[in-house]
Each structure stands twice: as structure tokens, then as C-alpha cells.
Structure 1
Amino acid sequence: MNSPSQHIVEIRDLSISFGDNHVLKSFSMKVGEGENIVVLGKSGSGKSVLIKCIIRLLQADSGSIRVMGEEVCNMDTRELDKLRASIGFLFQSNALYDSMTVRENLEFPLRRHRRNLSQIEREALVMEALDDVALPHTINYMPEELSGGMKKRIALARALMLKPRIILYDEPTTGLDPITAREISALIVRIQQRYGTSSIIISHDMNCVRATANRVVLLIDGKSYCEGSTVELAKSKDEQVRGFFEQTI
């Protein structure tokens, strides 16, 4: 296990292209234990591509991705499945199964990765995750019965089911009203504090960035353009940096 001073995620010189579109160009970034890193960039800048590379939903063209000391780019299928079980992923679309109840959605990762659990143990883990997101009463709801904010919370509860050491958030507040977006941002921070998770948060919502980030990495032209706290970057004299922090969202 990594000590707190080590990096739980380390990305070096990561590059990926789609035809002539060079999305990431020698991108590098490190994430410490228990740290919330926000990757900030314009829409279409490659933020979501980055986190999909981390769990190898996309295969990078070159570079290194080390997660918990292991090289992701060289993993075989068995190793990759084991890695993914230790990483929670909150999809921008939530990716709930429409034909399953909330209970069944949350049980799904347990049935795949924790097959030795009894039904009583599964039930306890489901209720714990629902309590974490303050929605225990929705256990028998179908996704269509949930509001947008509730769906986001249930998707986060599912991401927590396997007690991940790392959580990847893909635009967690997109499409939500300002009040619900603030609630989701606060929930991200509570999860970090309660479980000591390390997180990479993809966002261009500056309210979410300010609420959740221990450190911000600015992605411009496929590269890690600069990094720092929101306070440090907001004081930058660089026009490209200052432009993000002058937004009034």
C-alpha cells in the first residue's frame, strides 16, 4: 500500500489521437493519496478521454499510466478487471440500468466482483451506500422515478459499492440546476473526508471546481498547461488561465 507521501496515480507523457485529432499530447499529472484533483479545460479539450485512458476504456497511443504502483497500459484482462474493481467511476450520463431497481443497480458490482457475499451482507452494503448519499428510501425505485440529482446520487452510491481507493468523476454537475449541483459538489467532498478516497474530477463548472479541488490541473492544447490551488490560479497573470477563473457560472 502506498504511504500518504506517494502518488496513487501518476501519468507521464500520455498521448492519444483520433485520426488527425491529437487530443492528448504528452500529458503528465500526479495524484496524491486522499487528494481531490480537478482537471479543468474547455469542452472537447480531452478531459473525459483522459479518465477513460486511466481505466483503459480507451488505449493511449503512448505514455505511462501508473495506478497504485501498477502500469495500466501493460495489464492483461485479469489485471485490468482487478484494477477497475478498486476504482469508482461516475459517468456523466450516470449509466444506470433502466430495467433494474436502485437495489439491483447497486448490487450489480457486488454480484460481479464479490460473489462470496451473502444476501444479508449485500443488503448491508447497499444500505450503507444509500445512506452515504442520503437516499435510503429509494431502494426499490426504478431509475425513471428519480430526478436528475437523485440519479447522480445513486450513480455515486454505485461507484462506492466496492469501497474504491480512487473515484473518477466525469462532469458530475453537468445538466443539474445550481442548487443540486452544489449538493453534489458537497457530497464529493464528504465522500473524500469519510473514506479518504483520491479523486480525479473532470469539470468546467467553476463552482464545482472551487468547492471540490485540493489542486487544479489545467488542460490546454492536450497538455498539462499549469497546476495549483484555485486561489493560486485565480491570481495568475496568464490570460489563458485567468479566463477560466473570471467565469461567473
Structure 2
Amino acid sequence: MVVQTERIGQLAEEVLTFPDLSGRTDRWLWERASRIARYTEAICKLPEILDKGESIDLFCLLSAAYFSDAGLKLYIKARKISSTLAALELRGRELRNFSTQILKEKENDPILKGKIEPICRIILESENRMTRQIEAQILSDARGLDDIGILGLLQDFRRCLAQGKGAGALLEGWNRKIEYRYWEARLKEGFHFRTVRQIAQSRFEATEKCIRQMRTEYSAGDLQNIPLESRKSIS
């Protein structure tokens, strides 16, 4: 199994690492895929998963984790846009459909022989919030966890930069999500497993601290706390 999982990781890296529009190697898609695969493997070992006593097809699950967002590569090439903009435009079930196309192109690879259909099923089923398939639930939680926390915030900032925006837009976007209780709903309904939800909550709280500091720096709030005597000496 170890050899098989190493090989599927190597195959995913080959597929998901490619030149961007400027000719430089873009590793963003591969790095996200490898994180999701790590989360997936770790979630499988949680007591609440093991206590279910369900049989998990670990190879198919990890393969699905690696290739869950692979469809972005097709979209990037077709639209001739950056991976950042592609991730803004292609999401949800449409993205998963593109991802299964990538997998089907690899059906002749010996490591995937006879496995393409169950892997694709996990990827597609992970978009079904009510799914009872354990592999799809785990993949969904792993993917959701990557969207929350400092890494998720960095992804949001990357999107802002790609659209010609800066830190102000990032803060505005965060404020809107708080106002419309986006994170509240995401944390309450976006995860299948209690432990993963708790980790997501912890990541969210850490990100809130980062946002508060960013807001202070952006508004020069810390400069407003200079003692009056210091202000006089500066002037």
C-alpha cells in the first residue's frame, strides 16, 4: 500500500505541476492537493472514524484527495488564465466533473487499473452534503479544512492580488463574511466529523487574531496610541 500511495502522489505531482502563463512552474495546485491528501490520511486515523468500524478504501480515497481539484488544470489551459483566477471561476460539482475527466485520461496507468470508477465516485459524492459514503465525507472535511485558517486567508489574499486588489479588499471581504454569518454556517454545517469541526474552529479563531492585527496595521491604529508627549517631539 505504501508503494501504491507514493506512486499516486508522484503521478499527481506530475499532473498538477505545470507552466503558468509566464512559463514559470506553478505548484499551487499540487501543494493544495498534497495538503488535502495529508489531511485525509490524518482524518482516517481519528478515533471517531475508527470507532465506526467501516472499511475504508484508503488508496481510492487518497487518489481522490490528490485529484479532487485537478480539473482546474483543464480549465486553466482552456481559458488561458492563472490558477488563481481559475479557482475563482470553477468550483463545486462543475470542478469535480472536470477533475474526473483528468482521471479518466490516466486510466491506462497501471497504478489506476480498475480504480478509476470508484475514485471518481468519491470525488463526485464529496459534493453531496448528505452523502453516507465514508470516503466522500472524509474528503469533504479535508477539503473544507484547507479553506479555513491562515492558509485559507493566504488563498483569499492571493485571489485579491490576482484581481488587482489589496489588503483593504481582503478585510472588506472578511467583514462581509462575518456580517452574513458565513463562517458561523460553515463551521456548523460544513463538516461531518466533530474533531475536524473543532480543529476548523481553532483555525478560525487563530485567523481572527491575524485579521485583528491586520486591521490595526491597515488603519494605523497602533500609531494612534503614541503618547501625547511623543507626538509633540515628533512634530
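Here, each number is a calculation from the coordinates, and none is a lab measurement. All values derive from a computational prediction rather than experimental measurement.
So if we calculate Kirkwood radius over Cα pairs in Å for every structure here (1, 2), which label has the highest result?
Looking at the calculated values, the largest one is 2.
Consider the structures 1, 2: one of them gives -21500 for helix-only ellipticity at 222 nm (-39500 (n - 2.57) for each DSSP H run of 4 or more, over all residues; to 500) as calculated from the coordinates. Say which.
This value belongs to structure 2.
Which of the displayed structures (1, 2) returns the greatest value of relative contact order in percent (Cα under 8 Å, 6 or more apart) on calculation?
1
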